[in-house]
Structures are given as C-alpha cells and as structure tokens.
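Student: Each in structure tokens, the structures are laid out below.
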Structure I
Amino acid sequence: MEGPRIVSPAGARARPGPTNTVLLQRWVPSIYRSGTDPTISQPHPDVVGRILQSLDSYNELIVRQPYDPNAWIGRGRRMMMLNFPELAVGDAYKAKILEARASGNDKDIRVEVYKLLEPALQACHCQWDAAEILDESAMDFGPQWHEDVGRKVAKLRELLKRKEEAAIPLGGTPYELRDRIRDGGVLTVEYPWTVVHHLTRAPGLVKLINEELEGSEKEPTCYLHRSTLSKDSEEDMLGIFAAREVRAGERILTDRTATGVCSTPTSNSCSNCYARLPDMAIKTECCSESYCSTACLDLAMNTYHKAICGKDFAWLQEPAKGLTHNASPLRPLLMLRILAACVQSGVEKSPLDHPLIARLKPVANKNHLDVFTLTESIIIPIKILEQLGVDVFANRNFDTEILHSIWTRLANNKAGSFDPRLGFVDEITPHLPLFNHSCDPNVEWRRENGSTTVRFFAIKPVKKGEELFCSYLNVEGMPVEHRQEMLWPWFEGPCLCSRCEEEERSLGI
C-alpha cells in the first residue's frame with residue numbers, strides 16, 4: 001500500500017512529491033563513513049520510512065512559521081536521523097541566526113542548537129568547525145557545560161593535530177594545508193524528494209543550448225546531442241558534435257562566461273571576464289563598472305549584474321587576494337556569480353531550473369565525496385543571499401539542499417588554472433562542461449591569458465556528425481591503468497573512451 005505523498009523541503013507549497021514508498025527506494029545517505037566509529041548510525045529502513053513521512057509536517061511548519069527557530073531545529077533533527085548531516089547543519093545554523101536576532105535571550109533554544117549543530121558538523125567530518133562551535137558554547141553556558149565541552153574539544157583538537165601531521169608531508173602552500181585540515185566532506189547524493197525534472201536535462205534545455213551554439217553563425221560548427229559514450233538510451237549523457245566538417249587547427253567555439261572568478265583582479269580588468277580594458281572601455285550607465293566589449297557588458301547585464309549592482313562584495317574578494325592555486329576562498333566567489341544569476345532570473349523560481357545550473361551534472365549516488373564546511377557551505381551563501389535581498393527563511397527555493405546541490409554541480413564541472421596576471425582563475429563556462437573526455441581527443445580548449453574566455457580548436461580533422469572530445473587531463477604517455485586512476489574523480493568509474501577500451505581489450509583487462 002502506498003504511503004502519503006511527501007513534499008520536497010524546498011517546495012512545500014509547490015507540488016505533491018513522490019510517494020513515501022518511492023522516497024524510501026530513492027534514499028541514499030550522504031554521510032561518509034571512513035571506517036572509524038560513525039557519529040550517527042544508519043537507521044533501519046522502517047525508521048527511514050517513518051521519518052520521511054514526518055518531514056511533511058515539519059516542512060509545512062516552516063512554511064507557516066519561517067522565523068521560529070524551533071521549526072528549523074525540529075526538521076534538522078530529522079535530517080540528522082536520515083543521515084543527511086549537511087542539511088542538519090543548515091537547519092541548525094538558521095535556528096542559531098533566528099535566536100540571535102530575536103529580542104529575547106532564549107538559552108533553551110541555544111542549547112538545542114548546539115546539541116544539533118556540533119554532532120552534525122562532526123558527521124560531516126568538519127572537526128575544526130565542531131571544535132569552534134563547542135568553544136563558543138562553552139563561553140555561553142555555565143561551568144558544568146564547560147567541563148563536558150572541554151573533554152569533547154580536547155578530543156577534537158587531538159584529532160586535528162593528527163590530521164595536520166598527516167597533511168604536512170603532502171607539501172603545498174599554507175592555504176592548502178589549512179584546507180586539508182579544516183575541510184569536511186559528505187557524499188554527493190540525489191535527495192529522495194528532489195523532483196525528477198531536476199535530475200535530468202530536458203529536451204527544452206537541449207534546444208536552448210543548441211540555440212546558444214548557433215548564435216549568429218550562418219553555419220554553426222557544433223551542436224548538443226546524446227553522446228556516443230552512452231550505452232543506455234534512457235541515460236542522460238550528452239555530448240557536443242560537429243555540425244560540419246572541421247579542419248585541424250580550426251576554431252570551433254568561443255565560450256564566453258558570466259560565471260568565472262579570479263583571486264586577484266586588477267584595476268584595469270573587465271568586470272566580467274577580467275581581460276585588460278581597452279583604451280575605450282565600455283562603461284555602464286548604472287554604476288562605475290567597465291567592460292572590455294559590448295559582448296561582456298551584455299552578458300553581465302543579462303545574467304547577474306542587475307542583482308549585484310550597487311552592492312559591496314569586497315569582503316568576499318579580500319580573502320582570495322594573492323592566491324595562485326585553488327583554495328577555499330575561491331568557492332564563495334564562484335557561488336556569488338551563480339547565486340546572483342539565479343536571483344536576477346527571479347527568486348520565485350528554483351535555482352536548479354536556471355539554464356546555467358540545469359545543464360550541469362553532479363557525480364551523484366556513486367560514493368563521490370564533496371567538500372563541505374560550515375563557513376563556505378552554509379554561512380557565506382546565506383550572507384550572500386541576504387545581501388542580494390533574499391529571505392533565506394521564507395523563500396524555500398534557496399534552502400540548504402538547493403545550495404548544496406548547486407555546489408556539487410559546480411565542483412564536478414568547473415575548470416581552474418593559474419594566470420600570471422589574475423592569480424588563480426576558477427570558472428564554469430556555458431559549454432566546456434558539455435564536452436566529454438577522451439584520452440585520444442580531437443579538440444583542445446584554451447583559456448585566454450588574462451581572461452576567463454575559453455576557445456576550442458580542432459587538433460585533427462573532424463567529420464560532420466562526429467562527437468567532439470577534449471581531454472580533462474594531460475594523459476600523454478600514461479599507461480591505461482594510470483589514466484583510469486587519475487580520471488576516477490571525474491567519473492567515479494572507468495573512462496569510457498575508445499582508446500581506453502581498446503587498450504584494456506589488448507591487455508585483457
């Protein structure tokens with residue numbers, strides 16, 4: 001017998017969700033168990049079913065009373081029981097904000113916040129954050145609480161010391177060492193209540209992307225279609241194909257992006273792509289921003305600029321200044337561009353419906369571990385959204401599950417590299433994520449020095465209708481076993497390219 005229909009936490013007013021039976025079938029915990037004693041145990045399926053069924057009432061309570069910290073604490077506890085600690089952290093932190101902003105001084109609520117937030121952070125392997133929260137709680141409460149907290153903090157500091165000892169031999173910069181110690185992680189999963197159309201690329205989206213690829217060209221060079229790597233006709237695996245014959249060395253596509261960031265922009269940089277400004281820079285009418293071209297001006301205006309115009313986000317750029325490698329301060333900068341684009345397109349719509357996000361696929365339900373921290377995953381996105389004018393309590397389109405889902409898509413599809421003028425450049429371009437990998441590519445992509453713009457060139461003759469492949473890594477000279485190992489983080493599975501398949505057959509693998 002089917003259970004009642006459950007409403008998605010991010011869409012409690014929107015539409016009926018899947019049945020409780022379907023939810024249970026789709027439930028995959030995000031907690032990563034490393035072999036040590038888990039912070040929370042995995043519940044029995046019967047218990048999961050009951051918790052999933054109870055979510056409906058908690059979601060509806062939050063809709064009715066979005067500024068009641070108890071509503072968030074109640075749902076956060078259920079998320080913890082479901083082994084979604086990252087969602088529990090988000091709910092607990094929202095309760096913490098609401099209690100702090102309330103006129104009263106409710107010690108009981110703060111106790112419940114700390115009781116939920118600390119173990120949820122530990123379940124996300126965020127030992128640094130958990131220790132900081134415990135230290136904060138010790139200052140808030142009496143001696144008896146302080147004694148119990150002191151023991152927990154001592155254990156966490158000892159664990160962090162061992163993490164540091166293990167990280168030091170790996171080398172790297174001070175920021176890289178800090179991130180190795182402080183970064184937590186959870187498994188990338190599809191939440192059981194996520195609506196189906198947020199899990200696939202619909203025909204309408206494919207049509208929109210093909211219109212982008214056509215642009216103003218009389219004869220488009222490429223188009224999006226189901227990939228030749230797909231073994232299943234129902235599989236959502238797309239690829240870029242040649243729309244005509246292409247000569248070796250010919251430029252196939254210029255990929256200009258609105259969602260690229262850099263660690264150290266210069267004063268004479270384009271506000272969109274960071275290229276050097278020409279003598280006759282393009283000025284906006286609304287503010288002092290300058291652009292290298294009308295193409296960049298139009299792209300910024302049509303994507304994100306209207307949402308951030310007049311707002312000072314220097315606090316977000318400052319921690320990244322001087323970075324020459326990928327590090328945690330760059331993550332929020334990329335989220336700012338993405339969230340601003342979502343806000344500009346309309347806060348009444350789910351960000352997962354935005355074309356720039358809907359085209360991206362995470363590595364979900366494949367035991368893929370993604371970074372999670374209290375600061376970069378929860379605190380800063382909330383601060384960004386509030387500065388953009390979003391009510392993060394009443395507007396459920398920007399709930400923690402949505403923000404985390406956005407990040408998992410960005411993490412699996414972004415491209416980063418050092419630039420002599422800009423420091424480290426990190427970006428999501430509209431079309432680079434749609435090119436599949438091959439260890440024998442027929443296309444190479446190059447980022448313009450001093451810019452986020454990417455161009456694609458054929459490195460061998462390509463026939464009309466042939467799929468276009470680039471290489472995600474420099475695999476020249478690597479044996480197939482080494483290539484598979486290096487490429488595993490992108491796929492959480494073997495590389496499917498023709499070169500790997502042929503070499504594995506010849507080796508009898």
Structure II
Amino acid sequence: MRVIFFLLASIIWNQQVPCTLAKDSTPDDYLAMADESLGRGLNEKAIGLYEKGISALGENESLLTVMSLETNMASALSAVGRNEESIKSYRKAILAYKAKIDEIDDPETVSHANDIASTASFYMGMVYQDMSEPQKAVDAYGYTYVLDPKHWASLANLASVLHDQMKLHDDALDAYNKAYEILTQTEYEPTDPPEEANPILSQIQYRIGLCLSHNLDRKCALSDDPDMKPVSCKEMATHAFSLAVQFDDRNESAKHMLATITADATMKRASNEYVKNLFDEYAQNFEHSLVEELGYTGYEKLRRGFDRALGDKIEPFSLVVDAGCGTGLVGEQFRNVSSYLIGVDLSQAILDEAEKMRPGLYDERIAADVMDVFRQRKPISLIVAADSYIYFGDLQPLFEAMVEGLADNGVAAFTLENVDAESEETLTETKPDWRWQLTASGRFAHRKDYVESIATDVGLEVMYNEVMDGFRHEHGKSVRGNMFIVKKVMNEAEL
C-alpha cells in the first residue's frame with residue numbers, strides 16, 4: 001500500500017507546534033502535535049494524539065479541524081495496516097464535509113474543505129484498492145474526480161482498477177484518456193502535478209495501449225464525432241505504445257508491446273524488466289486469473305506427460321529447479337520427486353505470493369534470470385518450466401544454458417505455445433522457415449520442428465513430445481501448445 005501523508009491543517013493556519021500539551025489543550029493543539037509525529041513516522045503516537053483531538057471536539061468546532069483530524073488519523077491508521085479503521089476515519093471526514101459545507105460562506109474555507117474531502121476520498125480509494133475491493137475503490141476515486149476535476153491521479157487509479165481488476169477495458173480507456181488530457185493541457189495547473197511528467201505520461205499511454213489491445217480485431221473511434229470514420233484498434237494501440245516510448249525510452253513494457261502488435265521479427269526475447277513488471281503487478285491475482293479465468297491446465301498436463309515419459313518408477317531428483325515458478329502450481333506437481341526444490345522467478349512479489357499460498361513448498365526461492373541460475377547451481381538433475389519459456393523467442397541461448405546447468409542425463413520438462421492451426425498453415429505457406437512469432441498476447445509462439453532442431457543442436461534428446469490443445473484460453477479462444485521432455489546427452493568424449 002502506498003501511504004501518502006496529508007498534513008493540510010498545519011499548513012493552512014501555519015500553526016506553531018506546542019512543546020507540551022496542557023490539560024486545556026484544544027483539538028488544534030492535538031492536531032499539530034499529531035501531525036508532527038506522523039511526519040516523523042511515529043504512527044502509533046500520532047494515532048493516540050488524533051484520538052485525543054477528536055475526543056476534545058466541541059459542537060461548533062471548525063469543519064477544517066474535524067476533517068483534518070479524521071483524514072490525518074486515517075493516513076496514520078493505514079500506515080500501520082489498520083485498513084478497516086482507516087476507511088471509517090476517511091468516511092467520517094467526508095460525511096462531515098457533506099453535512100456542513102453548504103452552511104459555510106467563506107470561499108477560502110470552502111476551498112480548503114473541498115481539498116481535504118477530495119484527498120480523503122482519493123486515499124480511501126487507495127485503501128480499498130489495497131484491500132481488493134474494486135467497486136468501492138472505483139466509487140471513491142470517482143467521488144474524488146467529482147470534487148476536483150483537475151485530479152488526474154484519481155482518474156489514473158480509477159482506470160487501473162477498471163482495467164486490471166474489473167476487466168472494464170472501455171471504461172478504463174476513457175479514464176486514462178481524461179487523465180492524459182489533464183496532464184497535457186495548458187489552461188490550468190493539474191492537482192499535484194508530477195515533478196517529472198514524461199515517465200507518468202509514458203505509463204498512461206502504455207496503459208491506453210493495453211486497453212486498446214484487449215480486442216485488436218475491432219474498430220475504434222478517434223473521437224465522439226459521429227462523422228469521423230473509425231480506425232483499427234490495432235492502429236490506435238500502436239500509436240499509444242509509440243507515444244509511450246517517445247515519452248520515456250526506458251519503458252521496456254511499452255517497447256515490448258509495440259514489438260508485439262507490429263510483429264517485430266527481430267525481437268528475440270522479452271526483456272527481464274518487462275517480465276518482472278508484468279508479474280509484480282499481476283502477483284496477487286495471478287493464480288486466480290490463470291486457473292479460474294483462463295482455464296489453465298498446463299501444470300497438470302506437464303506432470304502427466306513427465307510420468308508417461310519416465311515410467312511409473314521415478315526416483316527422486318537430487319536438485320530440481322522450477323524455472324519461472326510463479327505461485328508454485330508446477331512446483332506442487334513435482335514436489336514428490338524433488339529432494340531439493342528451488343523456485344526461480346524474476347518477480348520477488350510473485351515469489352512472496354508463492355510462499356504465502358504454499359508455505360514451505362520450495363526449499364529455496366531465488367529472484368533472478370533462470371539462465372543465470374542454471375549456470376550457477378549446476379549440476380541440476382531436473383528443470384521444470386510450465387508457461388515460462390514463452391517469453392523467449394530465440395531458444396538457443398536458453399537451451400545452451402540448460403545444457404550447461406544440467407547434470408549428465410539430467411532432464412528438462414517444459415511447455416511452449418504455438419500459433420493457432422490456421423495461422424500455422426498460413427505461416428508455413430508464406431514463410432516456410434518460420435521459427436517463432438511474437439503474438440498479440442505479448443508471448444512467443446514456437447514451431448515444433450524448430451524446438452526439436454535447437455534441442456538436438458545443443459545436445460538435448462527429445463524423450464517425449466505432446467501436442468496440447470486448449471491448455472489455456474485467451475479472449476475466449478483456445479490456445480495451442482507443445483510439451484517437451486528432453487534429456488542431456490553425454491557427448492562421446494565424456495563416455
């Protein structure tokens with residue numbers, strides 16, 4: 001949870017913080033002392049002082065004091081993980097605003113109260129988002145925007161919830177576009193403008209591109225003008241990803257998606273930063289989305305294929321590496337044949353989620369590039385990788401790293417995606433030597449013959465291959481793939 005301290009009350013009145021609190025201390029005295037403690041990170045002390053300030057409130061207390069005490073206490077509560085109580089305090093600040101604002105004539109006080117209410121609502125949305133309460137987060141962010149139409153961050157966060165958690169891609173697109181418009185217009189100063197606008201604008205354009213990429217086959221309107229002819233959503237997504245890269249050429253995720261939808265054949269693998277960012281953002285909802293929403297069964301199929309390839313009597317493998325382990329779906333399948341099991345993933349967030357969901361499954365968890373781990377932890381007796389090699393196009397460097405890391409007669413079991421049957425037929429006719437293709441999902445699809453050829457070239461024997469149809473779904477369509485079980489072949493010089 002991102003915690004942002006809101007210390008408006010002391011700023012409004014330029015209060016002097018009292019050294020000590022007297023018996024007749026006012027709510028404003030408690031507020032000033034609590035704000036100082038909050039600013040120094042003394043959250044529990046701040047909470048106690050805010051509570052005393054609230055207890056000391058009189059019937060005709062200043063609205064700004066009431067709202068500031070509740071809002072600032074809510075920030076302190078969220079900082080120590082007391083989210084439910086934090087929500088109650090934010091709500092009290094907003095209810096106080098709604099009850100009293102129409103009775104106030106002073107424009108400056110109205111403006112300050114409005115600022116506190118919009119900020120309380122914004123932070124409340126962040127807490128709801130952290131609590132995985134998407135509809136309540138949407139309502140809170142929406143109310144922030146009603147109170148403050150210049151509040152670009154509320155729109156950006158609103159869009160994030162709509163896209164990532166509620167799958168309302170068109171609504172998210174509208175919110176992202178409004179946030180972008182606020183930050184790029186020149187008529188007024190946005191609320192809390194970023195110190196460096198370009199990285200933020202890059203992220204917003206990247207997210208706009210993701211919204212447009214939800215269905216690249218449809219047409220998208222360029223504006224609300226009914227006379228303007230729609231264009232391909234793919235064309236608009238390409239433009240958005242291009243803008244994202246122009247705003248910040250360090251945006252690896254935007255570069256990756258731009259390459260994806262423009263079919264950049266020169267791209268040989270997804271960057272580590274892209275994959276890490278993808279799964280850092282995806283960590284908490286990863287398994288539910290993969291298994292429940294996409295119908296993913298690759299991890300189960302891989303174990304069944306492994307058993308068919310090696311027979312009924314499988315001795316435990318001394319060192320097993322689960323490459324791109326995610327939350328442990330695959331590791332769980334292979335735990336009973338692993339004396340020592342290492343889970344490797346680029347995303348520390350998803351490794352933490354694996355430990356939370358399956359405590360003690362892995363003997364060791366490593367946040368690193370799988371190729372580095374293969375070389376560092378050799379000799380490895382078994383490598384398993386379900387749906388993780390799909391972020392490599394050119395498999396040769398990966399397979400060479402596997403061979404280097406595997407013990408003699410070591411085994412690797414992995415899955416890869418393929419293009420759909422119609423696309424494979426077209427590719428075979430138009431480009432007979434095709435090897436891999438970066439698909440609209442941002443993952444690589446591999447030709448079966450290419451995989452087998454590279455395996456043989458680097459010294460891997462294909463023990464077993466199985467075509468997997470429908471092992472996951474994408475936008476309602478079945479995804480094809482292949483499973484491979486390979487073994488490191490000892491060269492003649494070693495025999």
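Student: 17.9 is what came out when mean count of other Cβ atoms within 10 Å over residues 341-348 was calculated for one structure; which of I, II is it?
Tutor: For mean count of other Cβ atoms within 10 Å over residues 341-348, the value 17.9 is produced by structure I.
Student: On Cα Rg over 2.2 N^0.38 Å, which of the structures labelled I, II is highest?
Tutor: II
Student: When relative contact order in percent (Cα under 8 Å, 6 or more apart) is compared over structures I, II, which one is greatest?
Tutor: Biggest value here belongs to I.
Student: Name the one structure among I, II that helix-only ellipticity at 222 nm (-39500 (n - 2.57) for each DSSP H run of 4 or more, over all residues; to 500) of -16000 was derived from.
Tutor: II
Student: Still on this structure, please answer the following. Using FRET efficiency 1/(1 + (r/R0)^6) of positions 253 and 389 (r between Cβ atoms, R0 = 35 Å, to 0.05) for the comparison, can you identify which of I, II gives the largest number?
Tutor: Values: I: 0.50; II: 0.95.
Answer by largest value of FRET efficiency 1/(1 + (r/R0)^6) of positions 253 and 389 (r between Cβ atoms, R0 = 35 Å, to 0.05): II.
Student: Check the numbers for distance in nm of label points 7 Å out along Cα→Cβ at positions 157 and 197 across I, II and tell me which is largest.
Tutor: For this comparison of distance in nm of label points 7 Å out along Cα→Cβ at positions 157 and 197, the top structure is I.
The numbers here are math on the coordinates, done by the rules we state, and not lab data. Everything numeric in this text was worked out from a predicted model, so none of it was measured. Cβ atoms are built from the backbone, for glycine too; each structure is taken alone.
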